[in-house]
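K.L.:
I've put the structures underneath this note.
Every read-out reported here was derived from the displayed coordinates using simple, explicitly stated rules and does not represent laboratory data. What you see is a predicted model, and the numbers here were worked out from it, not measured in a lab.
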Structure 1
Amino acid sequence: MNVHFKGNPVHLVGKQLRVGEKLPAFTLMDSELSPVNPENLSYPALLLTVPSLDTGVCDLEVRKFNERAAESGKATIYAVSMDLPFAQARWCGNAGVSKVVTLSDYFDKSFGKATGTLIEELGLLTRSVILVGADRTVKYVEIVPEITNHPDYNAIFQKLSE
């Protein structure tokens, strides 16, 4: 998959997830610095990966999913970034985001490596959306080709309504 940041090509580390595969092993950190593994997530799960919550597109994206969380209701929404858990909690409080759970991959980047969403050049996660069913099988994957663009919200919410 060709991914760009501000028009410049970047490389993603790890094997990119495909529909039909099981969610691989990884460890993220929650706001209390407690480890979160696939076994700890609520399913179905919508995993949003963003470079940083403190950037314009990421901010708008997570706010949009927070607003539409009640509509989707069928999946727990997680926003995963390299932001420190403390910064994620601060951002959620300032943004009024309460329906999206933030998780951090800062510690060992295992989520980015396991899902093929780690940007080699930046050490950040690319913008992607991964829907995982109750059986922990990947149902939908979108890796946004230009990191500074938004994902396809209509396709995502259509998939959630199925």
Structure 2
Amino acid sequence: MSQVNSLIRAHKFNVGDNAVYAGSGVGRIVSVETKELCGITQTFYRFQLYNSNISALVPIQNPEAKLRPIITKEQADEVVSIVRRKDVKIDKQTWNRRYREYMEKIKTGSVFEIAEVFRDLYILRGEKELSHGEKKMLELARGYLFRELQLSIGEENLRTEDDMVRYIEAT
């Protein structure tokens, strides 16, 4: 089973569970609600993003379309390995084409894809000045990775995003 498939599978969430909403970030299931929409009664998870007032309703019958569980400690180790790899060839295409490609990876919600975006932009930042859009994307990827790794590895190890970078850079 691939890394992505092992994360995106049918999953039953409970109120209080941490999860990742693809393209939006890490949050928590805060309630289960039943709503009538267009004459059809459906049940939803109410998902609340951390550090935000933004919430979403995710259908219980198909949560894997946008919602996945937080990665395990073992998967977090895989993510750190991806970010630590320095022997990767960075695509030197134009910044706007690279931006579109990286944004597609972020929108998947796959922590492994986001780790690649973070790594590539982090390496590229050492070689040249990033465009404004690339800088924002690096910060977005950094934030997504931080919160999920913090929940997977433990807050006692990762208190800040700088702690995460030091943790990843440690050999």
Structure 3
Amino acid sequence: MNTQDKQYIESLIRSIPDFPERGVLFRDITTALKDAKGLQIILTDFINRYKNKDIDYVLGADARGFIFGAAIAYAIGAGFVPARKPGKLPADVVSASYDLEYGKNTIQIHKDAFHKGAKVLIVDDLLATGGTAKAMTELVEELGAKVYELAFMIELPKLKAREKLAGYQVYSQLSYTD
């Protein structure tokens, strides 16, 4: 994403202090998503990065990873797999638990989500502590597939998620240091 596009997207993102709890500065991307030009810039950047990479599946994290993941999968000719919170998927699942910036959670995918050796792109809106992302890499590998890269709209580098994701390629469109 070029500098002008980054500045445009950053101008659209709303910062909300003390959400969802005291001490957290929440980056609200809904203001960028509702802007037609903003959404086009975000998706075009992801699509250009991943087209012609022979990616088999895009794994999107519940819930905002679905927004980007399905659109990217469609544009690059890959399948889309949702990673959901517990109790949301109807068939047999594999699960991984993880720590969040402000709590704990579990994420699940169907046991038949990928074929062995599949190339998987993991997508989410935010890379904070890396808990969700790391859990998704574990699920991909548990099913015998391979993580191609992890892609995020926003990264918070001060939380050092890349350390948790050492050995994986990570791409983020925007980075906030505060």
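K.L.:
Could you figure out which one of 1, 2, 3 the value 15.6, 45 for Rg and Dmax of the Cα atoms in Å was computed from?
P.N.:
Values: 1: 14.2, 37; 2: 17.1, 57; 3: 15.6, 45.
Clearly, the read-out refers to 3.
K.L.:
So Rg and Dmax of the Cα atoms in Å, for residues 31-126 alone, computed for just one structure, reads 12.6, 36; which one of 1, 2, 3 is that? Write down the numbers at each step before the final one.
P.N.:
Details: 1: 12.6, 36; 2: 17.9, 55; 3: 14.2, 39.
Clearly, the read-out refers to 1.
K.L.:
Say we calculate relative contact order in percent (Cα under 8 Å, 6 or more apart) for every structure; which of 1, 2, 3 gives the highest result? Don't jump to the answer; show the numbers that get you there.
P.N.:
Numbers: 1: 35; 2: 20; 3: 16.
Comparing 1, 2, 3, the top value of relative contact order in percent (Cα under 8 Å, 6 or more apart) belongs to 1.
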